Structure I
Amino acid sequence: MPPWWQGAVIYQVYPRSFQDSDGDGVGDLPGIVARLDHLVALGVDAVWISPFYPSPMADFGYDVADHCDVDPVFGRLADFDALIAAAHARELRVILDYVPNHTADTHPWFQASRASRSGPKRDWYVWRDPAPDGGPPTNWLSEFGGPAWTFDPVTGQYFYHAYLPQQPDLNWRNPEVQDAMLAVLRFWLDRGVDGFRVDAIHHLVEDACLRDNPPNPDWVPGQSPARRLLRTRTMDQPEVQSAIAAMRRVSNAYPGQRLLIGEAYLPIDRLMAYYGEALGGFHLPFNFHLLSTPWQAEPIAALIRRYEAALPEGAWPNWVLGNHDRSRVASRIGAAQARTAAMLLLTLRGTPTIYQGEELGLTDVPIPPDRVQDPWEKRVPGLGLGRDPVRTPMPWEAGPEGGFTTGTPWLPLGQDHRAASVAAQAGDPGSMLALYRALLALRRREPALALGTIAAVAAEGEVLRYERLDAATGRRLLVLLNLGGAEQGLDRCGTPLLSTHGAPPVAGRLRPHEGLVLAIEAG
């Protein structure tokens, strides 16, 4: 019997923007509970919840001040326990965000660390003396702009932060740090969580010799300033793998096949190492490559073949179209192709992850300058790096704030999102929501889609095609995706199971932007 997560579909909830239950304009844990039935009706198997831990919110929860509690803006620990119970009662698994790379600068650990050079927690963070000229120890850059070192006058040293200065990096070379962070995993596992998405894992360890990062010859103005350097000394260091293996040992000690997903934006060949030796690492190192591959049949076919060929023996693939950090798929490729993309995501081999709102076809929301929240946009303005446009609240109904809140939402809803609300789409058989529900129902009915093999991946002009096979029964499905705006002829026959256009397919033709799943008869 394969583990539950191999046949599962994961749904990401960004809790600030899912559902507000108390009118303060920010989503919360009781709000998630109130909307769990939407996930059940959609047909997903697990919900991944972005951080809700106590935090000063410099980076909206990714600056954690206490890894083992709930921030009051999201509720209480009792609300989390109620969420676990409500989700499990609906046969939904719960996956949490785990942030091991850094803490908030208000965390008691960092407060103790910065108090004295000789304090017991000094080495829990990455401290270094200034360079001979008094400047930062290295040329390393923060992902959010500016130097990755901040001088602390209390003790006369710099501390390292891969992200904001308010997010000092933990020193995972210190066994005490590792023990303390593994205890965090146990705390939530003991409360019944089914797995973790591990944040920024490729940043976990830095070069011990503090060598400078080399310049990036491909960087051009207009790109993120952090990309001016190749992050060879600050990312994907060999020691990361032993830390992942330690996390895996913790998850393996619990019953029920607890899942570990790793966030690492890496080339395919480097990503494969995150499955670990003898698959003792992450169950699913996130595969983000659809986010950056040109939306054309041949590049996507080549990506699928390259990714499948690179997987270690026994490794299970996964795919995503978007998340809380990247532009929404409907904004990247347009509304018509977003429907085709949905069929691609949910018919490829592997575990797919849906970001909240993708099932509604939501697009990026322009944020007025006076409503900008994202620290990245504030630190590096004018480059379009801000993540607020993809984090706007879910529209549930046609009310003034889309049924998300009775107060003022922390970010504005898009004007067109009210028409795209869950309530508006639920009764429309041609809606994006109806398509997602149909695709997820098809996955449940067809073992070839949920767990089968993939073959015959090819591009034929603007048409991407591949086959899925259920080895136990021999059932074969053919997926045809028209990634262009012109009608295409078909020279293959089979029984149509689902079209992205909803209406019965046209015999011998693939309509513009149409995706089609066919059952191929034996013989």
Structure II
Amino acid sequence: MRRWLLQVSAVLAAAALVLAACGGSASDGGSGSGQQGGGQTGDLKRIVVGLQAEPVTLDPHQVTDYNSNRAAQGIFDRLVEFKDESTELEPGLAERWDVSDDGLVYRFYLRQGVTFHDGTPFNAEAVKFSIERQIDPNHPYHDTGEFAYAEFTFGKVREVRVVDEYTVEIELVEPYAPFLAHMAMHSASIVSPAAVEKYGRDFSKNPVGTGPFKFVRWEPGVEVVLEKNEEYWDGAPRVDQVIYRPIIEDQARLTEFEAGALDFIVNIPPDEVARLKASDQYTVLEQPGMHVWYLVFNVTKEPFNKKEVRQAVNYAINKRAIVEELLQNTGVLATGPLPPVVWGYTDDVTQYDYNPDKARELLAQAGYPDGFTVDFWVPESGSGMQQPRAMAAAIQADLRQVGIEMNIQTFEWGTYLDKVLGPVEELPEVFEMSWIGDNGDPDNFLYILLSGDQWPPNGFNMGYYKNEQVDELLRQAQRINDQAERQRLYEEALRLLVEDAPWAWIDHETQIVAMKKSIQGFKLHPTGVFRFENVDVVNN
């Protein structure tokens, strides 16, 4: 049944590809849909990237999804950056920083002579603007969008002070161990105040930063085009253009890649990974992912306000079959919300092995011996969503065996994000979601996704789960710097969370990309962003 679904999906994708190719438009040197990909043409070096979905925004302060972050990443810099292939920190727009003995004041010493793409100067005022725009409701440009990460990233900030033109201080309300790691996240990107003032809400479609690539244009449904910043403070990129194209169907994206219209793709159909690895035309890179794929239970609604029902669903889904057969081992089986590659992980938790009889027993205990029917929201594609419709069909079939009927409703990715981040009373009983870590700290999974302090719009606890004991453990872990003690607290929190089962977790996706052999020097990053500033395109 599952293979049949995948085959049908492939046929539909191929049909969609034909239509897309017929309707494509070429512009700016043949970069439109249906045209040839990048590579080196004369003196122009271009990389065309096939994304899984349309970016939702290019304003880094409004980003909540992978595709938007990938497309916007190169436009902006942050005070602190992650090193290549690591979540270790290194200087960015700040050359260095000091932290007060009490852990409350962070002083950043900024690079001088850096300019935004619009020619305006980068300075301490721009840093203050970029933070206060998000957290101060009285800021004149606070109304330029929804800042979903603001409370998580800057919720501990008491004040941002300009010491002088190139020195800025950020004072916290209490010690906060993950703060420096937060300063390397997309929401801590420094934007051009002049551009925000000029474009207002339209800054999301006219982004201006200090990064290695400048924004050229965004043609919705077709492409986002960036060009290299010749004046970049850390040296101009070797690549002249990076173009991001949204292609929802995985098979269609692969077909365009093999036809030469794309140079670099994500979310390869699992059955095709081995074949691409064996080819001498392509490079395939893999890395264990800071990722989790899960079902969110709306715990404010029956029947998922009962722990036994949530546990029953976890027992009823054949997670191993999904990982091994449907996903072809392009992920690893999840035992909880935290990926094994993130410190703080433990597998000393309740194990929900496939056990339909146990599921039926728990349903009967909860008062549902005959099961129930619920709505089940599923995106067509999206950030880290792997095979969302095929996985939904497999889950639907498994749960039907224990009497649970899931009414699947599908949505385009941007629409889906708007809906699942909407008011709790408008949410269904259950929906699919994934999360990719932003900074390598367990806080970026457990607190932002499962703390009672992080209900939307303050965070991404979209099932509105709350457990006071868990919340206190997560708060304690934020206030101390001793990693061994933080590890102990997170392990204790994980044991409670897994027992309570606010989600049904399925797997942790392996990050896999495929590219033409001509692309040289690309490195995967644990956060999943694409860094093309040190990449070259070399004809063979």
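Coordinate-derived values only; no laboratory data. Since the model is a prediction, treat every value here as computed from it, not as a measurement. Cβ atoms are built from the backbone, for glycine too; each structure is taken alone.
When semi-axes √(5λ) of the Cα gyration tensor in Å is calculated, the result is 39, 26, 23; to which of the structures I, II does this value belong?
The structure behind it is I.
Suppose FRET efficiency 1/(1 + (r/R0)^6) of positions 303 and 511 (r between Cβ atoms, R0 = 41 Å, to 0.05) works out to 0.70; of I, II, which structure was it derived from?
II
Of the structures labelled I, II, which one yields 13 when relative contact order in percent (Cα under 8 Å, 6 or more apart) is computed from its coordinates?
Value 13 for relative contact order in percent (Cα under 8 Å, 6 or more apart) corresponds to I out of I, II.
If we compute mean count of other Cβ atoms within 10 Å over residues 439-446 for structures I, II, which one ends up with the highest value?
Going through I, II one by one, mean count of other Cβ atoms within 10 Å over residues 439-446 is largest in II.
Assign the value 3.2, calculated as distance in nm of label points 7 Å out along Cα→Cβ at positions 55 and 135, to the correct structure from I, II.
Structure of origin is I.
Computing FRET efficiency 1/(1 + (r/R0)^6) of positions 159 and 447 (r between Cβ atoms, R0 = 25 Å, to 0.05) gives 0.00 for which of I, II?
Label of the originating structure: I.
Of the structures labelled I, II, which one yields 18.2, 61 when Rg and Dmax of the Cα atoms in Å, for residues 79-238 alone is computed from its coordinates?
Answer for the origin of the read-out: I.
For structures I, II, calculate distance in nm of label points 7 Å out along Cα→Cβ at positions 359 and 375 and state which one comes out highest.
I
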